[in-house]
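Multiple structures are listed underneath, in structure tokens.
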Structure I
Amino acid sequence: MENNYLRFLQTLVQLETESGNLDAQHHLQSLCIDFVEQHTSDVTISRGNNYPWTLLTTGSGSAPVMFVCHSDTVPAGKAGTWSSHPFDGAIDFERGTLHGRGSVDMKGGLVAALVTLIRANVAGADVAVLLTADEEIGSIGAVVAAEGLAQLDPAFIIVPEATNNQVSLGHRGALWVKVEAQGVAAHGSRPHAGINAIKTLVRGVVDNLDAFPAASDEYLGRETVNLGYLSGGSVPNIVPDHAELSLDFRTVGDPQRILDWLGGLRGDLRITELINLAPVRAGQPPTVLRDFSPAPAAPYFTDGSVLQDRFPDAPIVIWGPGDPAMMHAIDETLDLSSLDTAIEHFWRAISGGSD
């Protein structure tokens, strides 16, 4: 199957599945079903009707181990900034790499999970693979998929995002917020006659971001904030009467504390919560994973934030192929030896070390 799964990964990378493109993500999940059915039979398949998600289970369906993989990618950006087309899926056999958006985040991990499921089905072992949509914009698909997983009772959950094949026990949460300021328009030659909404945001929010009350966790690390977007006004000669910005807080504590802090900066700001995902923290790795190399907390969020509420007794680990530094990067590239290692590791975890 080795050559087959490499070519299959290439096909997935060549398919553009940017967040929000639900048709493309549904198609990718259909290709995953086809790939599994080409290599084994009698896998149970469930699919969502109102949002693209797919669950594949083997054996009895109890699935003591569940892999969770998202089917979307972040935008590639300007193609001209890449060394070759961002969706070429180009394989360099001499270097042992596969190039393209999504190769690391997370189509490589997805393929490793599917190969493990196929192998488990042939051996009569119980494994599940959940494919979700729109993880990159707030784990939207995982929220929908969680409603259809009543039959599952996993002992633990693997999210095969890039960790260089080391076992991470969690990640910070994510709070995305839009903040808007309303001003009063006036002629640009008489700025004193208006209220500049951009200045309101800059002085009221932006200038205070370095002082936001960041909490810390011994394993997850310190909370951070990123100013990701700032917009206001229309032309140089009008005082802007509206401005808005977006903030990305990575959280370890109660996000309400941050919302209260934002609200206290100025009383005339409009604050809208965009996403609010909880931190993930497994106290201990599952017993079968304790011999694998540990990793620090993952810097990104995953669908685990959503699924931990559905499966409160199942530890969630982040463990997969690829270099995390390649995630969302220009010239995203997967080291194929890392993919092979992930498949080997996943099988050892599923089979208890047997061949």
Structure II
Amino acid sequence: MPRNSLTLAVALCLLATPLLSACGGNSAASDEKVVTVYSADGLKGENGDGWYGRVFKDFENETGIKVEYVEGGSGEMVQRAAREKPNPQADVLVTLPPFIQQADGKGLLQKYAPNGSDQVSGADKGADGTWTSVVNNYFGFVYNKKELKQPPTTWEELLDGTYKNKLQYSTPGVAGDGTAVLIKAMHDFDGERSAMDYLGKLQANNVGPSASTGKLAPKVDKGELLVANGDVQMNFAQSKTMPNLGIWFPAREGGKPTTFALPYAAGLVTGAPHTENGKQLLDFMLSRHAQRQVSEIGGGFSARRDVKATDANAVALAELMDGVEVFEPDWGDIDENLTTYVDTWKSATGS
């Protein structure tokens, strides 16, 4: 082809296909039998053997639609989707509060009520219909059962020199479980100032930042860390292959152990390249069949009220939560003031 004709062809190609990474390319965005999921970590499993692994495989077998999966911290996934807003690459976004509310506020999610969402409690789905929990979950911490004869029971114990350079929590504002550290501390210490004062003291023992909570549990299991933050679903699933991993819930000295719901919430991305495929996947994830597998395979809690799990994992999870006080954060306040809280945390800890 003459050079001037080739130049014209390339120019026409670029004008005709601005959303593709290359003219004539086989990108995921151009494949009609694909759905792309951006998700917080925790549901895939260490070797792809978690709830996502089963659900995605079953979905692909049933529909012929291939699932492309991208994983990271909750805040990281929302930031990526926000950067791509002019040219969306994801179809479904799954993230933890308050990042699902943040994604909604940025206009990243479109309204869609998956089949079965009427069985999801009102607190576990968006009032405007843009997101729905697909796996219920709770915030928690992990400890090394081999190195510690019993878990710590209070926040105050973690200030002991035993935990110097043996404690780590994921970064607030970046990771959902890291942000949960702030939320729980502000609740347990009765306010922002007291919580930040405590976290400032705790920094003397903290190893440093981590963008992903999922990477901390293996360090705890190996004894590189004694304590780290996490969440019940992810850590319970990890404990099947990490024998030294134990789950616990810090209490304020003299108080009860507390936690709060931290569900995996899913929404359909605004301007998704494969909206219909995204809807099918959300329907599938919230189906009774998939929801019955949440505890059995994923170690979590079904998002549907009409699915009552009785498997061994469900029984063990119920025992784990026994005696733990569950509080409900003010998500509206957290969504509105998260940046301020994170900035205050950075100042308190020197991060």
Structure III
Amino acid sequence: MRTKPLLPLTALCLLALPLTACGGNSAAADEDVVTVYSADGLKGENGDGWYDQVFKDFEKETGIKVEYVEGGSGEMVQRATREKRNPQADVLVTLPPFIQQADAKGLLQKYAPKGVDQVSGADKAANGTWTAVVNNYFGFIQNKKELKQAPTTWEDLLDPTYENKLQYSTPGVAGDGTAVLIKAMHDFGGEKPAMDYLKKLQANNVGPSASTGKLAPKVDKGELLVANGDVQMNYAQSKSMPNLGIWFPAREGGRPTTFALPYAAGLVTDAPHDENGRKLLDYMLGRKAQRQVSEVGGGFAARQDVKATDANAIALAKLMDGVEVFEPDWDDIEENLTSYVDAWKSATGS
């Protein structure tokens, strides 16, 4: 997931999100609305993202207005948890392992959107509480203009060239930051060797960042040479940031690796407009919206029966060629996330 700092509650009120906490009318008072809490990345900076298109089409076809609140995956789950006794969101969209965390906290109710049978088993909850709506993969970015030799391995990043020119978002807060830990533990063969490496990497690291999305402009401008990210977000950003290059670190002498990091959506327990939430989930997983995932959003369709052939889909397939995709043990990660993050803090002094 990627994160952006949450707006203060007063700012949200000014943005006309009708939350009861703002002291105005509850969102539940308006029957033609659906409220989405989501990790960032799918809404375009210039109104040209997948969410922009899908929400516009959904409102036109149903008359239901989408109220949208954006933040980091962890932040969205925390917010929904605080509101558990009086839910304000209808649909929650986060990256793993935060969608599993939301499920474990009882924030999601069972609902099988139309078309969910076409989503692979690894990309949806066995108990029916969430499903991927946009598939995605974890990755890194580099400034392909400034770097005379592009990095290919984890070991490359220890070079003094990257001192104060490398940054990754904060594990436990950002979905993509947490993904750094997951990939490192996989590539280095366990928690201890991964933390040993990240301790060494800290010499070059600028420091914590709550927002992965904010790192890409810095890489594009050359303020940073390398940062973490994900394929969908960074591919979409590269349209207006021509210096971004997407890559996947390998161990020295090994193959580049990545793992699926889908945007997963679920219906919030006791949602104030749960019928509208069901309609939106159906719509996002519908064939029309799924065909727009690559064409508009630069991502990968969650439905296996939607085979995109647009230019973006072809470019994305080429980007992923030769990259080994592994499947994390999300149950283990959700259960032990706190201890993994604590180990990272201890190793890096963060």
The highest value of volume of the Cα convex hull per residue in Å³ among the shown structures I, II, III is in II
Highest-scoring structure on distance in nm of label points 7 Å out along Cα→Cβ at positions 57 and 305 (candidates I, II, III) is II
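Quick note: the coordinates plus some simple rules give every number you see, no bench work behind them. In this text the structure is predicted, and so the values were computed from the model without any measurement. Cβ atoms are built from the backbone, for glycine too; each structure is taken alone.
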